[in-house]
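*Asks:* Before anything else, here is the set of structures, which you'll find just below.
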Structure 1
């Protein structure tokens, strides 16, 4: 599993968002999730609620999909 965390970011206009961060793939500092993502800036790593961010952690922590042959 990758190291991940959620940070509460309050923007200069007062809006709050919850951002999923990972440790940088080469270095040890924390970066927003899209930086390590293959989809780059198109990867959603910030959410309007903490609950929504928590539901999406699985896309950043190295969790794997499970395939099952059904036919």
Structure 2
């Protein structure tokens, strides 16, 4: 009984801490860069960051404040 409880607990922990990264889609990048004055450099930099993230490289993520 105890063994099955520990086994279930370990399986739940392992499934919740996956090393997956969710990157932006092309449409989300265009929506974010729509507000910028220079759209093409914004799109290019976000696409580069997305490819670095998919390759497993560390990236710097800027914090955009939420406006109401």
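Rule-based calculations on the coordinates, nothing more; no lab input. Model, not experiment: these values are computed from the prediction. Cβ atoms are built from the backbone, for glycine too; each structure is taken alone.
*Asks:* The value 30 for percent of Cα pairs over 21 Å apart was derived from one model only; which of 1, 2 is it?
*Replies:* 1
*Asks:* Computing helix-only ellipticity at 222 nm (-39500 (n - 2.57) for each DSSP H run of 4 or more, over all residues; to 500) gives -2500 for which of 1, 2?
*Replies:* Label of the source structure: 1.
*Asks:* Sticking with this structure for a sec: Between 1, 2, which one scores greatest on FRET efficiency 1/(1 + (r/R0)^6) of positions 2 and 50 (r between Cβ atoms, R0 = 35 Å, to 0.05)?
*Replies:* Looking at the calculated values, the largest one is 1.
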